[in-house]
Structure 1
Amino acid sequence: MRFPILAICAGLLALGTAARADLPRVFITSTQGSANLSTWPDAHGLTGLEAADEICRTAAARGNLADPAEYVAWLSDDTRDAYCRIHGATGKREHLCELAALPTGAGPWYRMDGLPALDRAEFGFPAAPAPAYMPRHVLYDETGAAVDGEERFAFTSTRSDGSLSHFQQSCTNWTSESTNLWVDWISAYDVAADIAPSSGMCAWPSRLTCLKRGAHGDPLPRRHASTARMAFISSIKGSGYFASWPASNGTPGIAGGDQICRRLAADASLPLPDTYKAFLAGLDGHDPLHRFVHDGPWYRTDGVLLATSKAALVAGPLASPLQIDEHRNPTTGFVHRPWTGSTSNGTGSPLHCNEWTQTPNGTVTGRIGNNWTADASWSGTTLSAYCASTDAPVFCFADNDSLFVDGLE
C-alpha cells in the first residue's frame with residue numbers, strides 16, 4: 001500500500017504548494033506582441049526594458065502573485081543584462097553589475113503549479129561552460145494555464161549566463177518590430193537558460209518570461225530518486241557505431257547501446273543497473289519503446305518525474321526534460337543531442353546507422369533527439385547526424401518492475 005499513500009501525499013502537497021501565492025514564481029506571459037514592447041497594452045506607455053518589466057508586473061498582478069512589483073522580464077539589452085536585473089542591480093555581468101563583486105543568490109523560482117523550475121542564479125545561470133540546473137521547463141502562464149506548444153516562444157536575447165546573447169540583437173533595445181531584425185527566443189518547453197535558443201524576427205508575436213527578482217532561499221536540492229525505474233542521458237558520447245564506445249565492451253548494435261547504459265548505471269551505483277536499455281530504434285518500424293517490458297513511471301536521477309508511462313513519453317510533453325546524466329549532473333546545448341533513430345512521435349525512422357553497426361564513414365546518418373526540451377522533439381528531431389560523428393550521447397531507461405529502491409510495496 002505504500003505507493004497509493006505516497007501518491008496521495010504527493011498530490012496533496014502539490015496542490016497546497018501550487019496555491020501558495022507567496023512562492024517566487026517564473027512564468028511565461030499569457031499575452032503576446034512584437035519586440036516593440038511599448039505597443040503591448042500592458043506596457044502602459046513605457047518603452048524598452050521598463051515596458052518589459054511593467055508587462056511582467058501586470059501579469060503577476062493578474063495571476064494574484066505576491067509582490068507583483070518585484071517581477072522583471074528575463075531580457076537583456078545593450079547596457080543591462082538579465083543576470084544583473086534579477087538581482088535588483090543594473091549594468092553588465094562582465095562589469096559585475098556595477099557592484100564591487102558579482103551578485104549571487106537570486107532565486108530559486110517555482111512554476112505556477114508550485115513545482116521547482118529554476119535553481120538559484122549561481123547554479124541556474126552559471127558562467128560558461130558550466131551547465132545550468134533547471135529541474136523543469138516553465139510551461140505555465142501567470143494564470144496557471146499551460147502554454148500552447150505552437151505559441152511557446154518568448155523574447156530573450158540572453159545567454160545561459162544571463163548576459164546579452166549578441167550585441168545590438170535586442171530589436172534596438174526592445175523598441176523595434178522590424179522584419180529585417182532578428183532576436184533570440186526561449187521556449188516554455190525548454191530549459192530557460194539553454195545556450196542555444198531559437199530565433200525569429202522582431203515583428204513576430206512572442207511572449208515574455210518573468211521572474212521575481214531577489215534572493216528567495218537555499219539552492220534546490222538534488223535528491224536521489226526513490227525508485228529504481230530511472231532514466232538518464234549518458235555522460236559520455238560516441239559515434240553511431242556503438243562497438244567503438246569503450247563502455248560497450250565491443251558490442252555492436254542496439255545491444256551495444258544497452259551495454260553502454262548498464263555500464264554507466266553500474267559505475268554511478270544506480271540500483272538494478274543490468275535492467276537499463278538504450279532508447280534506440282532499429283529496423284524500420286521497430287519503435288524504441290517496443291523493447292521495454294515494463295511501463296512507467298520513470299524518474300530522472302535527481303528524483304524529478306520524467307513521465308508517468310510509455311504513453312506519456314510519446315504523447316508529451318514530458319514532465320521534465322531528460323537533461324540529467326547518471327551522476328545527477330545537468331547537460332545543456334546542441335553538443336548533447338543524443339542518438340535515437342526515432343521520430344518525434346516515438347516511432348522508428350529509417351535513419352539508424354544500419355542498426356547502429358555502421359562503421360564510421362561520412363555518408364550514413366542517424367536520427368538524433370533533444371536533451372533540453374520537454375516537447376515531442378525530445379525523442380527525435382527532423383535532424384540527423386553522420387554516424388561517424390563522435391559527439392552524441394544516448395538516452396538510457398531502466399526496464400524493471402521495482403517502483404522502490406528498498407523493494408517495499
Structure 2
Amino acid sequence: MKRLSNTIILLLLTFTANADTSIYILNNTESEIDFNVIGLSSLINRKHTEPLQPYKQTYVAELSRYSGVKAGEVYDFYIFLGESHLSLAIKLEGTIWGSNISYTFADPESLELDEYHTDRNIYAKFKGRYQYYLKASYTGGYDEITLVIDEIKPLEAREPKTLNLVTYNVWMLSHVGKYMRERDTLIARSREINTHDVVFTQELFRYENVQNILWTMQQYFPFISNKLDGGGINTYDGGVLTFSKYPIVQQAQHVFQNCKGTDCSADKGILYTKIMKGDSPFHLFNVHLGAWNSQAYRNIRTLQVGEIFAFIDQLDLPNNEPVIIGGDFNIAKHKFPLDFEQMQRVLDLEEPTLEGSLEYSFDPYLNEHLSYSEESDRERLDYILYRNNGSISNSSSQIIVPRNFQEDMWGVWDLSDHFAVSAQFTIAD
C-alpha cells in the first residue's frame with residue numbers, strides 16, 4: 001500500500017512539473033511583429049518580450065494549467081499582434097484536476113471570435129495579405145499551441161524583357177536528406193518556386209523523389225533540361241536540373257575533374273542551357289561546387305572555378321547577350337570573403353543587389369533542419385550572379401524561404417536545409 005501511495009505521489013509530482021501549455025509563434029513574414037500576452041498575469045510565464053523576428057519560430061509564453069487555477073473559474077488569454085493581424089484567443093476552464101483548454105482566432109478590428117477548438121487539427125484563416133495557421137500538438141503532457149503568420153506575396157507581372165530565376169538546393173540525398181517523401185511534391189507545388197520563369201535545382205539525387213518532382217514540375221515548366229550526368233559508374237549523377245517556362249534551344253554540361261572526399265561520389269559540375277524568352281536569348285549556367293571549408297577543400301573549389309571558366313570560354317558565347325550563373329557554390333561569402341571575390345574576378349561576375357531582410361541561404365538560426373548547428377554557422381552558399389557585359393540593365397536578388405504548413409510538415413516547416421535565392425534581370429534595350 002505504501003509503495004502504491006509513493007507511485008501516486010510521484011505521478012502527481014511529474015504531472016504538476018509539466019503542468020503548462022507552451023505557446024509558439026512562427027513569424028513567416030519579412031517584418032518584425034510586436035506582440036503582447038493579455039490575461040491573468042499570475043498564470044502567464046513570459047518567455048520572450050522582444051519583437052518576433054522575420055521567419056523565426058519563437059517560444060513566447062507558458063500558461064499554467066494547474067498552479068493558481070481554480071476549479072469552476074474561466075480564464076481568457078489573448079496573444080495580440082496588432083490591429084492588422086488576427087489574435088490568438090485561448091480559454092482555460094479550471095477543474096479539480098487542473099484545467100481544460102480551447103483556442104481559436106480573434107479579429108481585434110471586427111471583434112469577431114471564431115468557434116473554440118479542443119482538438120489537434122490545423123485551422124487556417126485569412127486576414128488582409130496574411131494567412132494564419134493554428135494547431136495544438138501532443139507533447140506527452142499538456143498540449144503546446146503554435147500560431148503561424150504567413151505573408152502571401154503578390155505575383156509579379158511577367159515582363160517580356162525581364163527574366164525571373166530561382167536556385168534551390170532541394171536536399172534529396174539518400175540517408176542524409178530528411179522528410180524527402182513529404183517534401184518532394186511540396187517543393188514543386190510551392191509558389192515560391194514555380195512562379196519563376198526558370199528554376200535551377202541541385203541535389204536531385206534520390207530516384208523516387210526526383211520522379212515526383214519531375215512529374216509535378218512539368219505542370220508548370222514545359223521545358224526541362226537534361227540532367228547533369230558524367231555517364232560513368234559513379235554512385236550519384238550530378239543531381240542538377242534546370243526547369244524553364246520558355247524554350248531550351250541549346251544544352252551542354254561539364255562534370256568537374258577536380259574533387260575530394262565524398263564529393264567525388266557525385267558528378268558535380270555545371271549545366272548550361274540557352275533559353276529564348278520571345279526573341280531574347282539568355283545563357284544560363286546551373287552549378288554545384290564541392291562542399292566543406294578546410295583549406296584542402298577550398299583549394300579544390302578554386303580549381304573547379306577554373307573549370308567553369310574554361311567550360312564557358314569554349315562555348316564562345318556572344319559578348320552582348322545575358323550570361324547568368326546560379327546554384328550552390330558552397331563558397332562561404334561571410335567566412336571567406338576573399339574566396340567569393342576571387343570567384344567573381346575569375347568568372348567576371350557581378351552580384352545583384354540583395355533585397356529583403358535575409359542574408360544567409362544556409363541558416364541554422366531559422367531553418368528547423370539545421371537547428372542542431374550553432375548560430376555562428378549561418379552562411380551564404382547559394383547565389384545567382386551575372387556577367388557584366390552591358391546586356392543587363394537592372395538586377396536584384398532576394399533570399400526566400402519555401403515552407404509548408406500541412407500536417408506532414410507541421411513543426412518542420414522548411415522544404416530543404418538550404419533557403420532558395422531568387423533573382424530578377426532586365427535586359428538592356
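Only the coordinates and a few stated rules stand behind these numbers; no lab work does. All figures in this text were calculated on a predicted structure; none of them were measured in a lab. Cβ atoms are built from the backbone, for glycine too; each structure is taken alone.
A value of 24, 47, 23, 6, 0 for P(r) over Cα pairs in 20 Å bins from 0, in percent, calculated from one of 1, 2, originates in structure 2. Thinking only about FRET efficiency 1/(1 + (r/R0)^6) of positions 62 and 222 (r between Cβ atoms, R0 = 30 Å, to 0.05), which of 1, 2 has the largest value? Biggest value here belongs to 1.
Each of 1, 2 could give mean count of other Cβ atoms within 10 Å over residues 158-165, but the derived value 23.1 comes from 1.
Computing relative contact order in percent (Cα under 8 Å, 6 or more apart) across structures 1, 2 gives 12 for structure 2. Could you tell me which structure in 1, 2 was used to calculate distance in nm of label points 7 Å out along Cα→Cβ at positions 102 and 134 as 1.9? That value comes from structure 1.
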